[in-house]
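Visitor: Read through the structures below before going on.
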Structure P
Amino acid sequence: MNRSFTVGEMNVTLRLSEDIDLKNFSDIEEALKQFTSRKGKPITRWTNNSISKMLETIKNNGSIDISYLMFAVLGIYDDASEALHGTIYGTTFHIGHYFGKIPQSKNELKENINGRFSTLFLMLSTSIHTLILGFNKNANIEEILKESKQNIESIKKP
């Protein structure tokens, strides 16, 4: 259940702070087997389908509006994926280089970065709202859902 990630000679590891005897937790032991590959690596995707197909499955199997998640794919996933893959776009998009104008001053750079963070927070908050909608179908979290809906409505106001 400990994980590590290596790039070149650098290694980052996440470890549990205590040992767990899985024999005492058969449900966790079974889940661990289910989400561990034959090579001992974590299985991180529940399907080999594309993100579009996964979102289509969510849409077709419930009454959750996936538009916010689609927005997040465009504004979070695509940029993050580019950054992780080390493309020239991925290394420079966060300073506004690819949005038509290269910042010419510290103030323009600051405004650009603040705009990017504002957009990121908007996408993250609407994605969290979508998760709350989904969780509410299985657990009664009406009060949280009510507050989340109010927050979404306040975002829409000019």
Structure Q
Amino acid sequence: MIPKTKENVGDLRVELNGKEFYLVQFPVGDWSGDGHGKCHYFTVRSNKPVDDIREAHFDAEQRVGFGIEEICPDYTESSIRADLVEKIEGLGFSFDGEKFDREEGGVYTTPEGILDVWLYTLNQVDPSLGLEELRFPGITFYGSDQKGRLLESPGYGVFE
């Protein structure tokens, strides 16, 4: 699989309500598909292009005292280590809410929780990034609609 870089995918610059910004995809999990293959993708709005976001990511260890890749790096590791929790809270992040469950030795989280920590950290490294997750309505839903219909999406069988 070819990683999406500046060489093969340009910056996605958009204008909405007279304001220009960039859309960037953030993967949480095995984005390359060379391991367990599970990944959640999130769309994020940025004031700056993807190369600037990458620089902030690379600068995180020096600027905030930990590398973002240290957050739940191993397969089935869904807990942020206690020492990282302390550093992240030192930046002002709060692990309150349904995405986080504080346990002895760390904080259990979800892909959405990891994204929250990632974006918060990058915004601390470079506040001018203005990173914010964008949420869009999905076509699918659970149960039946008002007319009793179920919406089934195609493609379930293409995965091994």
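Visitor: Given a value of 175 for volume of the Cα convex hull per residue in Å³, point me to the structure among P, Q it was derived from.
Guide: Details: P: 219; Q: 175.
It was calculated from structure Q.
Visitor: P, Q: which one has FRET efficiency 1/(1 + (r/R0)^6) of positions 59 and 75 (r between Cβ atoms, R0 = 30 Å, to 0.05), as calculated, at 0.95? Present the calculation step by step, with values, prior to reporting the outcome.
Guide: On the way: P: 0.95; Q: 0.65.
Source structure: P.
Visitor: Here's something else I'd like to know. Please compute distance in nm of label points 7 Å out along Cα→Cβ at positions 43 and 107 for structures P, Q and give me the label with the greatest value. Please report the intermediate quantities before stating the final value.
Guide: Working: P: 5.6; Q: 2.7.
Between P, Q, the highest calculated value is found for P.
Visitor: Turning to a different aspect of this structure: To test your reading of the models, identify which of P, Q gives -7500 for helix-only ellipticity at 222 nm (-39500 (n - 2.57) for each DSSP H run of 4 or more, over all residues; to 500) when calculated. Before the final figure, lay out the partial values.
Guide: Numbers: P: -16500; Q: -7500.
It traces back to Q.
Visitor: Among P, Q, considering only relative contact order in percent (Cα under 8 Å, 6 or more apart), which has the greatest calculated value? Each step should come with its number before you reach the end.
Guide: Working: P: 13; Q: 20.
Largest value of relative contact order in percent (Cα under 8 Å, 6 or more apart): Q.
Read the figures in this text as sums done on the coordinates, not as results from a lab. Keep in mind that this is a model prediction, so the values were computed, not measured. Cβ atoms are built from the backbone, for glycine too; each structure is taken alone.
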